[in-house]
Structure I
Amino acid sequence: MIFRCNTRVTILGSTTSVDEWGDLIDNDSVVASGIPASLTEVANTAYSENSTRPRVIRGGICRLSSAHANQVTDNVRIRDEKTGFTWIVLSVTLPNDATGHMPMHIQVERS
């Protein structure tokens, strides 16, 4: 299967650092950038956490070349360079193909 690129993405590493209060925070360390990708939003789920401000979780599917398989793992983040949205990777599926040119199927989510 061939995918049509609709954006370019930056892969952000899963490293953490500590702020001045000792809390863990995510670093925006760039692992790779300018990667052609297909990023499509496929679901919206609204949650009311008993507050006046509802929360919407957006689910999506990202397809990247399998050449980046060693850089994309669960819990890393992907930033869409066109919109600036940052998505967290929930799962990565590497399709089994004899030619080795099938794109990765990545399930992502953002709030």
Structure II
Amino acid sequence: MIILKRILEAPMANERVTVTLPVELLEGIDRFERNRSRFIAEAVKHELVRRRREGLLRSLETPHPEATELADAGLADWGASLPTGDDDLVDASAGDAVRWIEGEGWVEESA
């Protein structure tokens, strides 16, 4: 989440857009913020973070088949299959061994 936070807080170039909103929403915005553009930009940022988090949670609940294949193979075996020169990118001793169990999710494997 730190990387996502840095991306969303980084200075961004602005571009003018036209958005049509119901009058009631604009009145609600005006009660809290004089700068509608800033308010709408913040609301959009919050929604993007929420949707990304929701997508991550969904992917943890139902992982991609390649993720379960990797977990089944084990990190050490997978790291050994990397092209020459890339093997130092993986530390097989780091982290915890996990396995996907349908109906339970990711569970830590006993040593």
Structure III
Amino acid sequence: MDMKELNTFEQLKEKVDTEEKVLIFITNDFCSVCHADLPRIDKLCEKHNFPAYHVNITNKPMVAGQFTLFSVPAVILFFKGKEYHRQVHIIDFKELEYRIEELKNAPLED
């Protein structure tokens, strides 16, 4: 599963608004940790069949501003259009997997 890249804030907002459960991974070109974490995030989402998207904010500062991000990498989980969980700078993969499993088991009814 290759994480799809979103190129605009509008694309990102559409995914957050239309998908019940979604992970957004935010990076930039100058972050070596981001490049190391990307395949791990991708593999984790593939393992759990969890929808995930990648946004490189190097040329998209509006995305960082909209999500009040001051550092990367950042992982944000959304549930029904609302932020559910966020990790920035150092990703705790055990915690992230726990949160993904939590969301997978969450009921979809309102």
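The numbers here are math on the coordinates, done by the rules we state, and not lab data. As the structure is a computational prediction, the values presented were derived from the model and not from experiment. Cβ atoms are built from the backbone, for glycine too; each structure is taken alone.
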> Taking mean count of other Cβ atoms within 10 Å over residues 32-39 from the coordinates of each of I, II, III, which one would give 11.2?
Replying inline: II
> Thinking of I, II, III, which structure, once helix-only ellipticity at 222 nm (-39500 (n - 2.57) for each DSSP H run of 4 or more, over all residues; to 500) is computed, gives back 0?
Replying inline: I
>> Once relative contact order in percent (Cα under 8 Å, 6 or more apart) is calculated for all of I, II, III, which comes out largest?
In response: III
> For which of the structures I, II, III does the calculation of semi-axes √(5λ) of the Cα gyration tensor in Å return 26, 19, 12?
Replying inline: I
> Upon calculation of distance in nm of label points 7 Å out along Cα→Cβ at positions 24 and 96 from the atomic coordinates, which of the structures I, II, III produces 4.7?
Replying inline: II
>> Given a value of 2.4 for distance in nm of label points 7 Å out along Cα→Cβ at positions 16 and 40, calculated from one of I, II, III, which structure does it belong to?
In response: III
